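Given below, in the form of structure tokens, are the structures.
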Structure I
Amino acid sequence: MLTLSDLMWEPDTGWREAAACSGVGSDAFFPASEEASAAVAAKKICAECPVSEICLQYALATNQAAGVWGGLDSGERRRMRRRMRDRERRRAS
């Protein structure tokens, strides 16, 4: 299970070359609308991506506030970070 302390990020971005989104326009991954339907195309690409987990870890570690990263939109990543933080707080108490 991923924890907040796992989110240390080394500046290695070589994984991007293997990403399914390589060469795809960024508009698909940074839709103008926050509606879930706007991110469907990007999430389909992420679902087939061999490096989506690394991409998601990068987005969480670098606190990417916008766009679809690793198959999750910004709201989903915020909720994931909140759950991780809450889980760690419960363990610490």
Structure II
Amino acid sequence: MSDWEGACKRCGLCCFEKSVDLQGRCVTTRIPCRHLDIISRECRVYHKRLDVGEGCIKLTPGIVAEADWLPDGCAYRKTLGRWTRDEERG
């Protein structure tokens, strides 16, 4: 597992359905992906999550930088600044 993927703290919030409210804000619903174990907050099909057709995407630094739907407390969002600085240094 890369350092980037290891940043995930398993909050599971990215695995809940999202909707857009009347003000245009992205809101996390109470409906989890059917593959999310809501107790452990781990994906039951993590190894093939990108192939199961549930709308799961691989969270890369580029996607996280643009993803307004990720919660503020997301470890990927917190890690992004450090990760991009390390990448720029080579």
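Each value in this text was obtained by applying a stated rule to the coordinates, not by laboratory testing. Keep in mind the model is a prediction, meaning the values are calculated, not measured. Cβ atoms are built from the backbone, for glycine too; each structure is taken alone.
For Kirkwood radius over Cα pairs in Å, which of I, II scores largest? Provide the component values of the computation, followed by the final result.
Details: I: 13.9; II: 14.2.
Between I, II, the highest calculated value is found for II.
Oh, and also: Consider the structures I, II: one of them gives 1.4 for distance in nm of label points 7 Å out along Cα→Cβ at positions 35 and 67 as calculated from the coordinates. Say which. Provide the component values of the computation, followed by the final result.
Numbers: I: 2.3; II: 1.4.
Only structure II yields this read-out.
Right, next: If helix-only ellipticity at 222 nm (-39500 (n - 2.57) for each DSSP H run of 4 or more, over all residues; to 500) is calculated from each of I, II, which structure is the one that comes out at -12500?
Details: I: -12500; II: -7500.
The read-out comes from structure I.
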